[in-house]
Structure formats: C-alpha cells, structure tokens
Structure I
Amino acid sequence: MMDAVLDLVAFVLSLFFLSYSAYSDLKTREVSDRVWVTYLPLAISILFLRLVLAPDLLIMSIASVFVALCLSFLVFYMGLFGGADAKALICLSIALPSYPSFCKPLLTVLNPLFPLAILYNSYLFSLSTVAYVVVKNLTWKYKTRRGLFENYEAAPLLTKIATFLTGYKTRFKVLKDRVYLYPMEEILRNNGGFSRRLKLFTPADIERNDLVRDLEGCLMNDEEVWVTPGIPLLVFVLIGLVSTTLIGDVLIWIVIQGVSMAIR
C-alpha cells in the first residue's frame with residue numbers, strides 16, 4: 001500500500017515539474033536550473049523511502065538510474081539532447097525508476113526500465129512534428145506554385161527529402177523574430193563572395209543566435225530561408241510520462257504488432 005502511495009507522490013511531483021519545464025521549454029526554449037535543483041532532492045528522498053520499504057527494488061532502481069545517466073550523457077554529447085532534457089530524464093529516473101504500481105496500463109507490453117520507455121516513446125510522439133512540417137511545405141508550394149528547392153537543385157536527393165520532412169521555408173525576418181526557429185542553411189564564404197548550402201544537423205550546444213548572426217550579413221529580411229522548428233522535447237517527455245503510465249510501452253507494442261503481421 002505504501003509503495004503505491006510513494007509511486008503516486010512521485011508521479012504527481014514529476015508531473016508538476018515536467019509540466020512547468022515543458023511550458024518554459026515551449027515558450028522560451030529554456031528551463032531554469034532552479035527546477036532541477038528543487039526536483040532532484042525531492043526525487044532522491046522518495047527513492048530513499050522506497051528502498052527502505054522495499055529493499056528488493058535496489059537492483060532495479062540502480063539499473064534504471066544507471067541507464068538513464070548513461071543515455072543522458074551520451075545523447076547530450078552527441079548534440080541530440082539539450083541540458084534541460086538530460087536533467088529531466090535523470091530526475092525522472094530517480095523519482096520513478098520502475099512502473100508506478102498505482103495504475104495498470106492498457107497495454108500488457110512493458111519495459112521494466114520505466115524512464116527508458118518514457119524516453120523512446122517521447123521521441124516517437126515527437127515525430128508528429130513531421131506531419132506539421134510536411135503540411136507547411138505542401139501549402140507553401142500550392143500557394144506559390146514554385147519549386148521548394150530553387151537554387152538548391154544540385155543538393156543530394158536524400159538531403160532534400162530530409163529537409164522536406166524536418167524544415168520549411170519562411171522569411172529571414174521571421175527566423176530572427178521567433179526564438180524556436182533554427183536555420184537549416186549555412187553561408188560558405190570565398191573570395192569576397194558567398195554561397196548558401198542546406199545544413200541538416202546542428203548540435204544542441206550551439207547557440208541559435210550565433211547561427212542567425214552568421215546569416216545576417218548575407219540575407220535580406222524578405223529573403224526566404226529554410227528553417228526547422230526546434231522541438232520542445234520536454235513537451236513530448238511530459239506526454240511520454242502520462243501516456244507510458246496510463247497506456248504502456250507504445251513503441252514496443254507497435255514493433256511487436258509489426259513483427260507479428262510480418263511473420264503471418
């Protein structure tokens with residue numbers, strides 16, 4: 001009974017801090033360290049009480065926290081994670097190292113490492129941004145009757161496909177004014193002139209403003225530029241927390257269903 005109460009407290013606590021951080025991430029793409037400085041000690045306290053009441057959870061808790069720490073640092077140094085994303089996963093793994101016992105998920109497929117399931121399900125849900133971007137591109141092409149890759153005809157086909165699925169065209173002034181947009185182009189300077197090139201990947205630790213400033217002297221406000229909306233991953237981590245708790249391991253369930261259909 002006490003285990004379920006601790007799980008519920010940990011879930012509500014995590015829901016509160018992740019909701020605030022997701023809102024902050026969505027509005028400013030930044031989250032104050034005060035969130036994690038407050039969240040972490042509370043998560044450690046709950047974990048300590050949990051292990052006092054149920055020492056048999058020690059190995060599972062250590063495994064969950066260890067995997068979350070390793071993944072957070074790995075993905076962060078690969079530039080695929082922001083600092084706030086890594087801190088959120090670490091705090092979450094300490095507060096809820098295993099599936100909450102107060103709720104029975106709809107799906108029976110469960111990854112015993114709860115934070116890991118939240119992480120990859122968050123990335124799964126973040127793919128919804130692809131649909132948004134594709135609609136933006138198709139709408140732009142319909143309205144302008146122009147080619148999406150004018151002046152970029154020589155770009156590799158795979159680069160064009162990836163750009164189409166992850167970015168869209170807008171005026172340079174819009175890019176400068178909206179903090180959640182990141183340029184998908186870079187300037188190549190040579191012999192006093194310059195050329196533009198599509199750029200698909202930018203590490204998370206590079207400042208957005210530095211990327212915009214690099215384009216500033218070469219583009220006019222009304223010129224069009226390829227941009228990508230910075231994914232507010234903490235929003236999807238919040239969705240991942242709620243959905244994985246109530247529904248279960250969505251990604252693994254999809255994979256199992258796909259494999260089952262393939263071998264029939």
Structure II
Amino acid sequence: MSFPKRFAVLMLAALAPWAVAIAQQDGFTDQFPIAACNFKSQGGNAYLRLNPGRQLYLSNVRCVADGDCDELVELWITVLPKTRLIRFVDQGKMRWVRTGVMQEFETVDGEVEEISYNYLASCEPMNDVYYFGEDVEDGDGNPLPDAWLAGRDGALPGILMPDRAFLLGARYYQEIAVNAQDRGEHTALGLEIEVPAGVFQNCVEVIETTPLEPGHESLKQYCPNVGLVRDDDLELMAVYKNARPPGGDDD
C-alpha cells in the first residue's frame with residue numbers, strides 16, 4: 001500500500017522548514033530550524049498528540065500468550081496537565097520554551113519497572129514535536145542515568161515526531177546530549193497494522209538506534225490520529241481520554 005501521488009507532492013512541499021537542517025557525518029540530522037518555531041505545550045500532530053489527559057495503554061500480552069515473551073510488560077503513556085519551562089542556548093541565543101509533560105509508566109509482571117517524564121513541545125506552524133529532555137526513575141524512585149535536559153551540559157532539543165515532513169528515509173536525532181543520543185529513521189509508510197486496539201491504515205514505521213549502543217535497534221509504528229501502536233513487542237490495547245496516570249501523578 002502506498003500514499004497517492006498528490007499526498008507525496010504535499011509532503012515534499014512541506015519539507016521546506018527542514019531545508020536548513022544539517023546532517024552529521026553519520027547521515028542523521030542534528031540541527032533544526034528552532035528559530036522558526038512558535039512552541040506550544042499542547043497540540044502535536046496526528047502521530048503524537050499532546051492533549052492533557054490522553055493516554056495510550058500498550059502491553060505484550062499476545063507475545064506472552066504465544067510463548068515468545070517470558071514477562072508481561074505493560075506501558076501507560078499519559079499526557080499530564082502540567083508544563084515545564086526549559087532554558088537553552090540555540091545558535092548563540094538564549095531561548096525559553098514551555099513544554100508539555102508526558103509520563104511513561106512501565107510495569108513488568110505487575111511491578112513498577114520505570115517511570116519517565118518527557119518534556120515535549122509542538123513547533124507551530126510545522127507541528128513537528130520536539131523533545132527537550134526527560135527525567136527517569138526506577139520502580140523504587142531512584143534516578144536513572146539516562147535522564148537529560150536541553151540546556152544542561154550543552155544538550156539541545158531533537159525532534160521526536162515530525163508531522164508534514166514525514167518522508168521515507170528521513171534520519172534525525174531525537175535526543176542531543178552526551179548520555180542520550182537516540183535517532184529515528186523512517187523505514188516504511190502506508191502500512192496497515194492490526195493490534196488489539198483495532199486495525200489502522202496509512203501507518204508509518206520508525207527504527208530507533210543510538211551510537212551509544214551500536215547494533216541495537218527498536219521498532220516503533222505509528223498510525224494517524226491514534227499515535228504509537230507498536231513498540232517492539234508492545235502493542236496498543238486501548239486509547240483513553242481524560243485519563244488519570246498510574247501512580248496518581250496528575251497534579
């Protein structure tokens with residue numbers, strides 16, 4: 001299945017905001033047109049909605065049932081009704097961005113494994129979702145070393161999910177920090193995907209890698225107006241509105 005030609009033309013036309021982006025020697029873009037953005041803590045795009053109270057619930061229950069996974073992993077992704085103001089320097093200029101906060105709450109066989117708070121903002125008018133950092137803790141509340149924040153130790157925001165510039169073969173940094181360097185590569189478009197939450201059309205696929213762990217890959221698939229539907233063995237089970245996050249962290 002493929003997108004119609006008219007849609008492909010529109011996508012190419014929308015690539016203009018990325019024209020100033022610069023690719024590193026590894027072929028992944030790590031400089032973005034931040035100065036052209038009017039950042040908002042809410043909004044996002046069809047692949048990643050930043051609407052407070054919106055929650056995705058994923059699990060690997062089918063993998064466990066098939067005998068291919070040993071442990072039941074569950075993941076709740078919730079956009080919280082809170083924001084964070086982040087300061088960083090871009091191209092020699094101090095910038096302030098108020099981001100939204102998205103919580104990822106992961107359990108393994110019912111026990112809390114990890115909780116992360118991701119700081120995201122939508123770049124208007126392009127609607128690309130930028131990633132400004134995360135705080136991460138284990139199930140006992142201990143901070144984990146993969147936390148990072150734009151403006152800290154030279155870290156800069158990356159793009160977590162493009163919107164109109166979602167082109168096959170695009171490669172870009174999602175995190176730009178000494179200890180966090182996840183990268184995304186668009187590897188498929190126009191997919192039909194079936195998960196417990198439903199059957200979805202015109203979905204896209206992103207392979208994530210990092211130079212900090214050579215050889216490691218993570219597959220993610222997103223569907224329009226739904227969001228993340230597959231994260232390696234995890235599959236989307238349900239989408240909720242006005243949901244409370246696990247742990248009650250919705251202040």
Structure III
Amino acid sequence: MLIDINTYIGHWPFRQLRDNTCKDILNRMNEVGIDQSIVSNLNGIFYKDVHSANEELFEAIRASGKKSDRLVPLAVINPIYSGWKNDFKVATERFGMKGIRLHPQYHGYDLTHENCVTLVKMARDKGLPVMFSLRMVDSRPSSWMDISKEWALKDIMPIIKAVPDAKYAIVNVANNSQLNVYNKDEMELFRNTDLVMDTSGRMILNLGEMLRTYGTDKFAFGTHAPLLDHITGLLRIESLRPEEASLQDKILLNAGNAKRIFSI
C-alpha cells in the first residue's frame with residue numbers, strides 16, 4: 001500500500017500549476033500506484049477567509065464520487081482570523097477532515113501565538129494531526145510578492161515544546177542541514193513526539209542517514225504535488241539499500257506511519 005501524505009488542489013499565484021484538481025490527482029495516483037492521498041487546498045494560503053478553501057476542497061472531493069475515499073482532506077485554519085474556532089468545528093465535524101494544515105509564515109503569526117497553541121491543543125484533543133510545510137516553493141526564483149524566509153527543521157521546535165503530546169506532520173524538509181540541528185534535550189523530545197516528516201523535501205537526500213538519526217517511525221511518503229513531482233519522494237524510499245531499511249521499514253514509510261498519524 002502507498003499513501004501520499006502531502007498533496008494539494010488549487011492554485012499558486014506566482015506560477016502555473018498542472019494536475020491540480022481532484023480528477024488530476026486521482027489520475028496521477030493511478031499512474032504511480034498511490035492508494036490514498038492526504039489533500040489540502042492551496043487557495044487557503046491566500047484567501048483572506050481561509051475556510052472558503054476548505055469548503056472548496058470538501059465539494060471537490062465529494063464530486064469525485066466513488067473514488068472520493070482515496071482523497072483524505074486536511075483543513076487549512078488561520079488561528080488569528082475571526083471565526084477560526086468555528087472553522088475548525090465545521091471542517092472537522094461536518095466535513096470530516098482528518099487534520100489541519102497551518103501556514104504561520106503566510107498568515108502572519110508565530111508558532112507560540114496563544115491562538116496557535118490553543119488550536120494545536122484542540123486538534124490534539126480530537127486525535128487529529130497538525131501539518132506544517134517548511135517551505136512551499138523555492139524562494140530563490142520566486143515572485144517578489146512571495147515570502148522570502150524559509151524554515152528549517154529547528155523552527156518547528158517551539159510548538160512541539162508547547163504541545164508535546166499532539167501529532168504532527170512536517171513536510172517539504174528542504175532547508176539547511178537537517179541532521180544534528182537539535183541539542184540533546186530537543187532531540188529526545190523530538191523522538192518522543194508522535195510525528196512524521198515526508199520524503200518530498202530537497203534535504204531528504206540521504207534518507208538512510210536520517211532514518212538512523214530520527215528513527216523509521218518518523219518518515220512517510222509524500223510528494224508535495226503538484227508543486228513538486230510525484231516520483232522523487234517515492235524514489236528516495238525505493239532506493240534505500242537493505243542495510244539502510246528492511247522490507248518492514250519500507251512498509252512503514254510507504255503507508256504504515258501515515259496510517260498511524262492520520263488514523264486511516
């Protein structure tokens with residue numbers, strides 16, 4: 001089984017995207033052999049009222065008919081926008097979304113903001129994971145209107161310290177050296193936190209070494225499509241040598257860890 005924990009519908013205002021509808025995603029899933037995809041709506045990064053993007057995603061998946069169970073929705077929530085608690089309630093209870101995606105850099109708040117911490121605790125109490133993307137696109141060739149600061153893995157630590165018993169997904173790990181970025185106490189906390197990183201990011205070049213550093217329970221297949229391709233994240237798993245990952249390890253990376261985090 002193969003589960004992609006990081007894919008999107010919607011648009012990016014600074015470049016043209018292809019394969020960015022539910023129909024397109026399902027076609028690409030069939031081509032690659034992906035059984036399920038965790039999907040959020042890119043439009044939620046840029047809408048002032050981000051919940052409109054959750055409504056779009058809910059309707060788009062429902063319109064997929066019999067194949068809709070292959071697309072697992074995540075809600076984009078902005079905890080500093082009026083009505084965010086109701087957005088969370090509707091998205092998780094009425095729409096049945098299996099987690100939330102937060103975009104602090106785009107929505108303009110710190111991870112230690114009171115509302116952000118409260119939101120993560122609300123997700124925790126429902127057993128839902130919270131997803132952060134360390135970067136959406138490479139900032140070097142991006143539009144001058146896009147953000148310029150990209151996150152490294154260490155930038156996630158404040159929210160893990162604030163809510164260590166939540167579930168997290170950290171995707172597109174792309175910046176700086178991701179090995180040995182934590183001190184001893186932080187590394188222990190990171191390892192004891194129920195989280196996964198996906199395999200889409202540029203810094204997942206030596207996945208075998210990262211498995212030794214963080215553990216096989218800390219990684220899951222992800223593509224970051226359609227901003228990135230569907231294949232690279234999978235090749236990083238498939239190319240692992242036997243001494244780097246056993247068959248059971250690859251089963252965890254392909255689907256097992258995703259099932260644990262997203263309860264699917």
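Only the coordinates and a few stated rules stand behind these numbers; no lab work does. These numbers come from a predicted model, not from an experiment. Cβ atoms are built from the backbone, for glycine too; each structure is taken alone.
Here are a few things to note about the model shown:
- helix-only ellipticity at 222 nm (-39500 (n - 2.57) for each DSSP H run of 4 or more, over all residues; to 500) from the coordinates reads -20500; which among I, II, III: I
- Label whose coordinates, when distance in nm of label points 7 Å out along Cα→Cβ at positions 124 and 140 is calculated, return 3.8 (choices I, II, III): III
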